[in-house]
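Structures follow.
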Structure P
Amino acid sequence: MAVNSIDAALISKMFLAGARYLENQKDHINELNVFPVPDGDTGTNMTATIMSAAKAVSDLIKPDMKSLSKAMSSGSLRGARGNSGVILSQLIRGFTKVMRNVDVIDAESLTEGLQKATETAYRAVMKPKEGTILTVAKAASDACADAAVETDDLIEIGGKVVEAATAALESTPELLPVLKEAGVVDSGGSGLLEVLKGAYDYLCGKDIDITIEEEKPDEEEIEEEEKVKFTYRVSFSLKAPENFATGVDADLTEYLSGIGDDVKLSADSRTMQISLLTNVPGKALNHSLKLGDAYDIHITNIKLDGKAPAAETAEPAATAENSDKPAKEPAEEETPLKEIGFVAVSSGEGLDEIFTGLGADVVIKGGQTMNPSTNDILEAAEKVNAKNVFILPNNKNIVLAASQAADILEDKKGIVIPAKTIPQGITALVNFIPDQSVEENQKRMTEELSKVKSGEVTYAVRDTSVDGKAIKAGDYMGITDLGIKAVNESIVETFKEMLNDMVDDDSALITIYTGADAREAETHEITDMINQTYPSIEVDVQNGGQNVYYYIVSVE
């Protein structure tokens, strides 16, 4: 049977199906990564990105195109991790720019939406490459445009879209030699194809579990006690700006029952009275606030039997009844905003201390194994007491997320210094001059990035071939700004070979940041080797404490 239009309710379910398909193939997509480093892989990053949006979509009670578009776009933008996740979020953002302005999706708006998605994603990448997720996205949008000329049936059009995206993915090794050498297709493109397949299969009527599980409460925050299953009794009232839609009370009861027990709800046309037992009162309130304004809010910790310490009793919020009462005097005046502040991404306790010592206001835990999301970076920037916040991603897979955070930062200006390595980030901070302007510092700090060479020693997690080098799982690898330069079964020999590719006649300082798994004996052997091989170059060894990389090294 032909389908000529799709409403918001069906679109939301198709989106959730696409998210589940991607999640189910996460590990397979990770295995497609060309570089065999134990990093924040493509499948992991894309899944975290789309699941952030999926959770926002699943929280909608009665979605329309505007609310659905906002949930998809905002959820993916804030949850975006890694370059692949950011590109996926831009594809979603582009599609929702069209979707939010229509009542239903038909052949014309689907074509326009996919074209806008592709256009937005290409613009987000400074130097777009073919043979990537962008190629798959473009093939999908082109196929949609061609098919829409012949038919209005969205099932037929969707089939052509998936078929074209599959063919484009299979062609990626011919467009990127590094993929052909490794014998894999593009991992980002593979992730996008899963999203498209999931959405299409749901449209065709396939039975797909689209349940998005709630995050489990933090065990440290919520005690598990046998006698009392739920900690809080929550009661409140809601007042809607207009009459509640039919069935809203049943939908809300179903949601609240999923996060608690003993749910009691009574409603008339514009008000509701709600009561339940739960361990997560914030979720109960936040979800309910989508329907109206809350008042008469009472939260009681039943484990304390009403004996909460007096010090924990909160002051009542300002209301019409108490707004005339004098406000408390602030304990102290707010610190004036400084002109420039810094957020730096770091990957070890020693490196954290180095960045803090150089002036970073906020240090984000991140790096290869845990790429911070756009929202992580945004929240860090919001904490900085400055008019301008310089963001140092310090990893090539975090630069796009940092840029996205800077774009949506409000009340202050976000500026990304595109450091792609830890040594570059340290160099940038060293070259900050407080007395100079924002523009002067941005220009100089960015220019200085190219004057430091970076190297890292880690291990391979899979067999592959890169840049003509056969790599086996467990081999040590020396990776510089120019790629994998050394592969060896000896960590010292790997370091030596990598360093030989980095040092030139102008080199004056080698700085080594030791990782959490670096062995003292090997570190001594490496420093002795440097002193003998490069006697005129100064060597500085500092504790980095980073995981994954035994050594991070800079040559200046």
Structure Q
Amino acid sequence: MKHWKGLSPLLAMMMLVTFILAACSSGDSGNSAGSEGDDLKPVTITYFSADSNANWASMQDAVGKKLTETTGVTIQAEFAVDGSNQKLPLMVASGEYPDLVYAKGDANLFVDSGAFIDLTDLIEEHAPNLKKLYGDYMNRLKWSNEDESIYVLPTLNAVDHQQLDAGGNFHIQHEVLKELGYPENKTVEDFENALKDYYEKHPAIDGQPTIPLTLNADGWRFMISVTDAAVIATGLSGDGEYYVDPETYEAKLHYRRPEDKEYFRWLNHLNATGILDNETFVQKTDQYEAKIASGRVLGVIDADWGFGNPTNALRTAGKENRTYARFPIQLDETTKDASFQNAGYAAGWGVGITTSAKDPVRIIKFLDYLASEEGQILMNWGIEGEHYDVKDGKRVIPEDVQDRKVNDNASFTKESGIGLYNSLFPRYGDGAMDSTGNYYTTNFPEQIKANYTPSAKETLKAYGAEMWKDFWPKSEEFPTKPWGAAYLISPPIDSNIAITYKRVEEIVRKRIPEIILAEPSQFDALYDQFIQDLNAAGAEKMEQEYSELVRDRVELWSN
């Protein structure tokens, strides 16, 4: 202040106030709802998601209320009831859209019809936190080599995400393993033997018939529980419906691989011997979940998130011994589970702002706040003093809150909103740290281990492991995939790929169940016919065109 000597007291005071205001306004944009002068009056942003969201509470949860209080924004959201994309073509045909759309793999519908706006300038001018979040991956947000606009902010995959534990595909009850003395579980034969041995000893559980193994073939879940497992069990990481040659980038339907055929032969064998649930291909998701929640399903082939609700129900009912251990099961010992193969940042499915949005600037500023440290901490951790405390500089979840998260997750999520907004908006992933040295998410090694049930801890100890991921081959054992994940590559809606894929999908959904349920003596003939049907539908031409899209993706991301 010595330089102000000689100024009048009034002028000095005015300069001091100006200095203070300037200092306050130049703080980190990551800790404010928006820059000085932002219009924070209440506004409603409409949102449609092609995913389902059973826990959505119209922002009347704690996190939602805090978001509205901080930003003035209320999200009026609609979610696809069955997680399908059926409403999207109708929306595009009408030309009337909500402000924000998460279209899953059909963003091309909105881009090709001109319904999504280019976000490049909006991000550059109004979204420093989004720029910081995506960082070096901004190049991967470009739509294509021909059109480098940014139409979508990726949300399906979190930035800087580390796979800290294994979700698994093959799951078997802790109680089964315990009674059998914790047998080896490396191949499908091991898996089958464990289910069969326990089933023979216990044909009924709690007065109901025991089900050795069930799958979820309802709608889009067919791919997760029935067909994707053929890829994972034969040493590949997920690329959707395709296998991509790592040398030539040639893509082909994975069903046309002999390895897939042998996996489906194994499922056919399980059906013939009574191990596979005979209602597998007619049951709905709620029936599938009800069976698992009863505790009488010994084994499940599915992603862990695919049956999270019945798992929580088992815990609540005091049957946590009937929840599941997970293993990197392979068809045989010639391959290893590649679930941890690195795909880099697999940008792709995400949220776009439509031409119907009246105030894109306000929307991008809201999304930018959510990408800030303050926004990320709120969405992941909740409210300080209510959902977490800070002790010695570290965020800590109180025991009673953690207990509810583990044992009453659905109700807790609806009330708190913690984790509810993560999949809707851009975010940092597990293992990423904020400026204070704390993890952005509540899913980190110490917390993961603390969340394990007593039976899980007992099973892990019996196999000499601390975490499920200890059973899996490590990421560095595999090369990084330069195309990311092939299923995130969206073909143009008027391309041969999109048209042919619909035919291919119908054939797969019809023929695979027939093949699995057939007499074993008919398997080879039916599978050969299945391949012929795919070829007749134009699969080979579709594969050639998709290969070019993969190569284009590699080129775009290499620039």
Structure R
Amino acid sequence: MDDFHLHIASTLGLLLGACLAAGVFADLLHLPKVTAFLLVGLVVGPSMLDLIPMDHVDGFEPVLEFAMAVVLFNLGCEFTFKKVRRIAGHCLTISAVEILVTCALVTIGLRVFGCSGGTAILLGCLAVATAPATTVLVLKEFRSEGPVTESTGFLVAMNNFACIIMFEFAFLAIHLIQGKLDVSLGSQVGVLLTDIAGSVMLGLAGGLIVSYGCGLLRMTRWLVLLVATTTFLLGVCESFDIPYMITFLVMGVTVANTSEMKGKIVDELDHLSGLLAVVFFAVHGTQLDIRAFLAAGMIGAVYILLRMSGKWVGVYAAARATRQPLEVRHWLGSCLFAQAGAAIALSSIAVSRDPELGKPIQDIILGSVVLFEIIGPLFIRQSLLRTGEVPLAQAIHHTHRTPSEQVRELADRFRLGLGRHHSPSENKSERGRKVKVSDLLRKTKGIHQSADFEAVISHIEHSNDNTYPVVDDKMRVVGVIRYPLLSNVMFDDSVTQLVRAEDLVSETDSVLFPDDLAARAFELFEAETDDCIPVVTRGEPNELQGVVRRSDVMHALITRRRKTK
């Protein structure tokens, strides 16, 4: 027994079990599950209890890379060309300014605090990167929708792409100035461009294979095709040292624009990505090093503060200059704080190429990601709640059974299995807190009745609904615009120049109050074809608070029914 060593399979099982328990506590404490999984890994890892052998952690590396590939594929699937054109109109400026401000602020700030020029420049480039897995999975967990959510996905993709390019060119420039280039600058740039082109081509090929295969195969075989394609391409990228992040982002974009079944493909992959997310963040948590965080010292603290400031200030300045909504100005920047995978990988590359230059950079990155990965999801959650892009019910956990009630339930079912009759007592949870309309509210300011047709179309393009409340100067609902009824005027240029929102309004008697029960919303939806109903204050002047969606009501009632069975 002295030679006993826990098998890696048992290590994985213990990690998953601990994460399962942590997820329950995350619900009770209103924390994103991503943060809970990271904390589990941090506690059992070398930094604290040291319960996980490091060779086991290293053995999980292919799984972590596969999980990252799946997340990037999912992110890419959000970007159809039509959507990119729409988002790029207001996000490209924000992205460019945020990238430049973050890079410049970190570079100049670290230089002032004593870092060498090369170290400051490379850390400025790495500060641009935003953790795609952390950010995207938090957005998915809370089922958020809206301009901040949409812009966050776009900026995450742009940040990581820009970070890779900026880092590579900055490294070449530093070595050129220091006279350390072994070959000509032209050949080095050629290798870099070839790697990027190869990454893009692999992504295109993988996306076409998935689109074609899913159109040819039964849905029950899609998951095998997706896993086979992803793992094969991941291996090719590793073998030829090609940046795989670009590959799988392009692969997702290709599927989004070549397959009409994109939504079903993503749903099929979601069956696997939930489990991968748990493994990814638990194992990733074991790699976080508190000692590295403490060792980063003053320079690490300065890097953290400057990076967060650059993200927020850059987004705010650009959003204000382009007249974006207040929600985007104030809360989009804080959705970009998480940092991990790309920055860690690039800092490791820096060490392998130039240990003297790369080691200080890696120390600061490894130290800072401990904080960024823990607080990043918290900032995202807070931002989503403040913008109203996530229903309150998604962020609040309602306990329907106490542990003792669950024990009684198990005992009752066991007696039933033995054929013994019993009179089940009334479940106390049935008398518990009911789901209210306020828990399902998605905030919106509606469309002002004087808005011209272009403003109405702009609102519709940024919405996933088919019904849009129209308000007057006092925020009272004067009616709704129904998308199917717009077809008569959408393609008549002579009419659209004259039309205002009030001309497109249809009357509605269906409104809800925040303190209404979800059951009341369900009753109204049974009599309506609209996909959302306006929510107004109960007192005069009945101001619009937001809308409740049919899908959110159904999701909440079904979830509650499952938990109370």
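Values quoted throughout were computed directly from the atomic coordinates according to the rules given, and no laboratory measurement underlies them. These numbers come from a predicted model, not from an experiment.
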- request: Please state which of the structures P, Q, R yields 23 when relative contact order in percent (Cα under 8 Å, 6 or more apart) is computed from it.
  value: Q
- prompt: One of P, Q, R was used to compute volume of the Cα convex hull per residue in Å³, for residues 100-283 alone, and the answer was 218. Which one was it?
  reply: P
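helix-only ellipticity at 222 nm (-39500 (n - 2.57) for each DSSP H run of 4 or more, over all residues; to 500) was computed and gave -12000; which structure, P, Q, R, did it come from? Before the final figure, lay out each step's value.
Values: P: -14000; Q: -12000; R: -22000.
Among P, Q, R, the structure yielding -12000 for helix-only ellipticity at 222 nm (-39500 (n - 2.57) for each DSSP H run of 4 or more, over all residues; to 500) is Q.
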